[in-house]
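We did not get these values from a lab; they are worked out from the coordinates using the rules stated. Remember, predicted model here, so these are calculated numbers, not experimental data. Cβ atoms are built from the backbone, for glycine too; each structure is taken alone.
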Structure I
Amino acid sequence: MHAHIETFGGQLVVQEYVPGQEFTIDVYRSRGGLVRRIVPRQRLVVRSGEVEKAVTVKDAQLIQATARLAAHMSDLWGVYCCQCRREPGGQPRFFEINPRFGGGVPLSIAAGANFPLYLLQDILGIAPDSRPVDDFVDNMLMLRYDEACFVRVDDPSALPGYHSPIFR
């Protein structure tokens, strides 16, 4: 470790660890700056950095915080995902913004947020639908093996990894 710090010390970024739940939030923001869809996905199990099990959550606090964050990104449009963690009872703390489709976006798409369609409509100049920003299926569970599986659950809080994600 000391050799790594000695070699790359000036290039290292150190972040504070935030315990608790972890979320990836898929966003579509139009060229005109309109946020069309925000879908939080709680990461329940992560394997080698890739989400293995996740569930959609209609969480007003996460959606509003993401909308505020998106408002500050005037040059960013299209599909992107944000990652944050939240301690129990706390505010979301964002630590990453990825200007691309997230690896778990099939869950958001299965939950009704058709991000590829929004992108094509925007590029082709087709007017978007007027659905609310949080119009997606809540509590849609994805179990990823060699293929993704989607199941709606009644009580996500009973799922392993709900209070803190499981990493493999």
Structure II
Amino acid sequence: MRKILIVVDMQNDFIDGALGTAEAVAIVPHVVEKMRSYDPWNIYLTRDTHYENYPETQEGQNLPVAHCIKDTDGWQLRAEIAEAAAGATIIDKPTFGSVELASKLMIERAQEALEIEMVGLCTDICVVSNALLCKAAMPEAPITVDAACCAGVTPEKHRAALETMRSCQIRIIND
């Protein structure tokens, strides 16, 4: 079974930028260590990607903090993450969950069995969205989320998202 690592939105704006938190900063070394344990061929990274019109989008109306605007420093992957990601697949996504990511993984799964592990930011928004999207697309693929390599908007929302994923038969480790 091929093991895939999905690294969700480890971008400057979510770590110590516009929407950063101390918890996000704290997981960076753990995520880098996890990435180094995988062959880059088996790593997929997502990058939250918005444009100058962000304030006019539905998300911008509900979260009026400009972040991850394409080609800005905040949009870039954290330097340590980018270094560990050399040779990995990067997918830009315009919203919380990536249909493109799920589609690519479904193609991979048609060729061989996959086991998926997820890490990243934010547990309660983009990690949970991508985990549930992958679970819906590939219900028989084992999906694990490493809680020690994730951070939520708040610690309480992080824990709530972990419980939601656990309820949907996503395995949670290092909780």
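A value of 1.5 was computed for distance in nm of label points 7 Å out along Cα→Cβ at positions 60 and 84; which of I, II is the source structure?
Values: I: 1.5; II: 3.3.
The value was obtained from structure I.
Work out the source of 16.8, 55 here, i.e. which of I, II gives that when Rg and Dmax of the Cα atoms in Å is computed. Don't skip to the answer; put the middle values down first.
On the way: I: 16.8, 55; II: 14.9, 44.
Clearly, the read-out refers to I.
Here helix-only ellipticity at 222 nm (-39500 (n - 2.57) for each DSSP H run of 4 or more, over all residues; to 500) was calculated and came to -6000; which of the structures I, II was it taken from?
Values: I: -6000; II: -11000.
Label of the originating structure: I.
Comparing structures I, II by distance in nm of label points 7 Å out along Cα→Cβ at positions 12 and 44, which one has the largest value? Before the final figure, lay out the partial values.
Values: I: 3.6; II: 2.7.
Result for distance in nm of label points 7 Å out along Cα→Cβ at positions 12 and 44 over I, II: largest is I.
Consider the structures I, II: one of them gives 0.25 for FRET efficiency 1/(1 + (r/R0)^6) of positions 124 and 156 (r between Cβ atoms, R0 = 30 Å, to 0.05) as calculated from the coordinates. Say which.
I
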